[in-house]
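Please find the structures below.
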Structure 1
Amino acid sequence: MTRTLKTFVAALAAAPLLAAAAPATYAIDPTHTSVFFEALHFGTSTNRGRFIKNSGTVVFDRAGKSGKVDLTLDMTGISTGVARFDGHLASADFFDVANHPTAGFSGDKFVFDGDKVTAVEGVLTLRGKTHPVTLKAVRFGCYDNPMLKREVCGGDFETTIKRSLWGVNWGLQMGVADDTKLIIQVEAIKQ
């Protein structure tokens, strides 16, 4: 076998491996993605809610141990189960949805422990302000979805932020907590 033919055969044999190792793009599945928030209410109970209208993409390179995520939150999708509270959260006192109808997380560093994703580092933009945030992976995995006949990757991620960094200051002087826990449930479908 000539050297050129050997090189060609080796390249053909490696092609499937290179294709499998390439980064893949995933679309956020809005039916399996929610961003939840929790904040202590005057040191007694915990107020909870979620943003239910989400979109975005994930680029994931398992072999290269890297990735990128862009998640957009439609702030009109605030839901606590109490319409009056939802309206207050949408007001200028909190999220100022009229002037800031979207928020988002953009992460460009996936942190791994071996083959396991343990965190995603990036920035959170809320009310027109952007600050660094690290989302800790509580769990992360990929599976072949039997209904979609495509790979789906996702997990649960958590972080705690100081809402005042983003100008969400209402109630701080009255004892409503600054620390706000974010819990991100996300699944994304391979494109």
Structure 2
Amino acid sequence: MSTPRSLHNLIEALRVLPGVGPKSATRMAFHLVQRDQDGAGRLAQSLVEALGTLKHCRHCNTFTEADVCDICSDEQRNHALLCVVEMPTDLMSIEHTRSFEGLYFVLMGRLSPLDGIGPKDIALNQLLQRASDGIVEEVVLATNFTTEGEATAHYLAEMLRARGLKVSRIARGLPVGGELEHVDPGTLAQALIERRGL
């Protein structure tokens, strides 16, 4: 069976989403055109609107519709504390905890030499400018605990310490409410290494 060009294009467009393969994209496309045309219209309109209005915050590099995002504009936040994350989704995760009162900087990626992503491919110069503004006193590195995230954190720590800034790293360990028998050996080992006094 020959697939109509417009349907084929929709399937291929859906495949750009992370974790969406050919079968999932095909199911999504058929669902949108056959079962939920109103939803498809809202999706198309929302994409056009987002692409037309979103830009990067001048201070923290996250997505915003204004020149400066709401968090950076909030005078109640601790401007001496800067948390560095890889992506806006990481910023959102930390904000949902309601436990961090400082500001953020979003790298929009991480160092990954195997993928050809070096220091010039993420917003390192902008981070250095932000962290060296004379207001920031401590930078909290909250990159992921992947090989690339660890390499990025190490690189940033060296760079920021050289500028006289205090640098810390978010802790790793056991999940709240977790039971030892269900924790993977790597996490358990790291929790023991990073133990603290009471």
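When mean projected area of the Cα convex hull in nm² is calculated, the result is 16.6; to which of the structures 1, 2 does this value belong? Considering all the candidates, the number was obtained from 2. Source structure of the calculated read-out (relative contact order in percent (Cα under 8 Å, 6 or more apart), 22) within 1, 2: 1. Looking at distance in nm of label points 7 Å out along Cα→Cβ at positions 121 and 169 for structures 1, 2, the greatest value goes to 1.
Taking FRET efficiency 1/(1 + (r/R0)^6) of positions 25 and 49 (r between Cβ atoms, R0 = 25 Å, to 0.05) from the coordinates of each of 1, 2, which one would give 0.65? That value comes from structure 2.
Among 1, 2, considering only Kirkwood radius over Cα pairs in Å, for residues 81-152 alone, which has the greatest calculated value? Answer by largest value of Kirkwood radius over Cα pairs in Å, for residues 81-152 alone: 1.
When helix-only ellipticity at 222 nm (-39500 (n - 2.57) for each DSSP H run of 4 or more, over all residues; to 500) is computed for each of 1, 2, which one produces -4500? Corresponding structure: 1.
Any read-out appearing in this document is the output of simple, stated calculations on the displayed coordinates, not a laboratory observation. Everything numeric here is computed off the predicted structure, so don't read it as measured data. Cβ atoms are built from the backbone, for glycine too; each structure is taken alone.
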